[in-house]
Structure P
Amino acid sequence: MKCLFLFALLFLKTSLLLAQQVMPLYEGNIPNYKSSTDEEKTVIGADSILRIEAVQKPTLTIYLPAKEKANGTAVVICPGGGYKILAFDKEGTWVAKKLNEWGVAAFVLKYRIPNDKWMLHKEIGPLQDAQRAIQIVRQNFKQWNIDINRVGIMGFSAGGHLASTAATHYSKSYIDNSGKISLRPDFQILLYPVISFKDSIAHMGSRENLIGKNAPDEMINEYSNELQVNATSPPAFLIHATDDKTVNVLNSIYYYEALLKNKVSVEMHIYEKGGHGFGLYNKTTKDNWMDRLYNWMQAKGWLDKK
């Protein structure tokens, strides 16, 4: 009976996903790809959360707001999962639907899981996909009624590491960008993000999955994004919980300090409790972090209609 229920739930979630427009991230050959016998898997756990494993062919799921609500702002969403899986609905599609209510176009990125089996250089694979997603959104700004100067990126946990990597490594294109489209996000929204790969506060699972167990110091520093902030980094909004035992809250604090040092606009909210991976709702408090995000975006003018 339980298996039947899970199958029905998976069918329903997959049907809802297919109701949205899903497009492949790349036309033709996928960069940095090598063939593998491994296959992508979609799994619903006992917690009813949809997770995707072994992603090799990245996609973008498009959520457009009602025309009468659309304000021109867009957000690329990077679900978390330790660079091992993607918590695709809890930290992706559910968030996209909420952003649509605010008039914001949302794009859930199914980025490749870094793995030597299907990547030539696994450390750049997710970043390539994030850059390509930003590129696609800006390329299609007319079709999707988007302001090319209001394209942000959002990430949860390891997806927050990917989002902050895109927000600090945009000066170098890791994809074909002959049209010279800006790959810099206009803002970044990071939820309990992995930021640093330094031994003292790193989420080792994310670090090892992305850059390997024996990565040289240069690579550790390169992907410790608090070290990559500069004066042109995009404005940031950060959420974390003090009692997060998976990703140390110092990841957000150090990133906040780096942004402050470089005079980059930043707002941070740290809850006393909430742990890790609370998604849309931190059940330990009546305060809704999405309300804080709404207020921040409104104050920045990103919810004003263009």
Structure Q
Amino acid sequence: MTKAIFVFIASFLLLLPFVLTTGGIPNSYQLIICLPFILFLGIPHGAIDNVLYIRDKRIKNIQFISVYIVFIVVNIALWFIFPWLAYIAFLLLSAYHFGQSQFSHYFKNQHISKQLLFLFWGISILSALIYFNIADIQQLMLQEEEFAVFRPFHQESLLLTLFLVSSIVTFLLMLVLNIRKALTLESFFMEALVFSLILICFYLMPLLIGFTLYFVILHSFKVLREEYGFLLTEKKVSSVGNFIKLVSPFTLISIFGILIIYGLIYFKLFTLPYGYSLLIIISSITLPHVFVMNRFYKLFQKG
């Protein structure tokens, strides 16, 4: 059992009595509880995309940042023009990215069977997250008109079917990779255990708290460890302190930007709800980040 899994289980068990005794935590309170963890522990894993991408590319830092910003602006525009398309694209990209990071340390290449595993593993846990919290999500769609456009994608029968099919495909792909000697039997059972723990967390925890536990502990910390190890090998950093300094500038810029947007909402200069705005922000950061990390893992797996 890895340290991340142990911390995940410990955090889950410590929070569970509190969650069960409260009888339900409003989404607004969940956002207040989870936002600092997402900002200070989740965002840093994407704060050095420029360092990871331009390692051996003939592109300057300012050029990379400019293209990165263009991706963000285009995605924000898509949210205002075709929000349903932006939402589906965000979920699919996130699903692939989550699956890719989950299995990154097992494979030395990204064969189509492995890429399908990444996608279906991610679809399975995200569809479970939504399905297990469908009542809260449907209530949110009734309260905030901006979320109403996503109602067709949140039918219980559709989500249950998507969860079951993607889970079956995930385990079949893992079995195939085990037969091909690409995934050991021990790793197969370990990933089945982690998968089960994530589902239990999503089932028992409120929407944002359950997702934050997974996102921060099992995803972000894992990616940060991989990035640190890679940059240490490449002699881009020499210590944890150097690495923290490296991720700090864009982390702080991102947090500052989010706080400005939330300030505009608070003073009613911006009319979108806090949760919907956070969804757009995370989606817009995720779009270029996924492509950068896809290239990073190709380099990481060759190392």
Structure R
Amino acid sequence: MSYKNNLKKLLFVAVLLIPSLSQAQEVINLYSGAIPNAQPGNFTEQKTLPTSGTYTKVVTPQLEIYRPENPNGTAVIICPGGSYRMIVFNSEGIRSAKEFVKNGVTAFVLKYRLPVDSIIVNKTIGPLQDAQQAIKVVRENAAKWGVDVNKVGIVGFSAGGHLASTVATHFQKPVIENSNNTNLRPDFVALVYPVISMQDNLTHKDSKRNLLGSSPTKEITDLYSNELQVDTKTPPTFLVAAEDDNVVDIDNSIAFYQHLKQNKVPSELHLFAKGGHGFGGQPIDMWMGPLIKWMQNNKWVNK
């Protein structure tokens, strides 16, 4: 066989191997038994074309696990956004997971149930159940994955930022079975162009309607306005957004930051002049760089 043919064969094999290196090492179901709060019936999971990796209906919540060669013990649970109507799984979830892995962080991308009445009995708590269960699963299997139980954080984008901030402010009120009394409080939080509030003057209307319905009471609106739920036990938080975001008002981030400071919770807020919602067209290091620096300063990532 000629040198050229040998080279072609090697390149062909290399191309076949590349996808496997970029895929999750493990995918697990969040619940080993019956899924809590699920409507009875046979439902089909819905996903758009594989290249976009967007889920529009989730029946079986899962974690996709990305592990570094040399883990430093820190883990993040990633909650992609999508207005609580879809999950932008690839670009916000998998892409971010790979960047964390480069920095020695074990990343768990959460495929959570979207608040759809047809598949969830109480849709308002459905996403939170899955996010709390993700914290529980990671901590209870920490030794298996090389994770320090005291270095488990949560990262959220857009409506996934609302979910992550809900986990950060509602951990004292479990909505899952937790007879082991596993700690459901994340050790740190990173919120990227997040929805925070359900108040009409701040909220992203689609996210609010999809989660709380068309006519939520003041009580539940306030409960899920997470800036109002901050207290001294809220975990250290990193926030980042762009001033030209015309989808989610950056005052969501500012309001959350102000309440964090009032409660003396260690926090950082980064605002960029340009980037829009989703930081489209910007290199991931625009926001990941400052986040990794913050994690280094807090000893969750090695310098």
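Here are a few things to note about the model shown:
- For 0.5 (distance in nm of label points 7 Å out along Cα→Cβ at positions 171 and 235, calculated) the corresponding structure among P, Q, R: R
- Read-out semi-axes √(5λ) of the Cα gyration tensor in Å, computed value 24, 24, 22, structure in P, Q, R: P
- Percent of Cα pairs over 21 Å apart, for residues 27-98 alone from the coordinates reads 40; which among P, Q, R: P
All of the numbers you see were taken from the coordinates with simple rules; none came from a lab. Because the structure is predicted, anything quoted here is derived from the model rather than measured. Cβ atoms are built from the backbone, for glycine too; each structure is taken alone.
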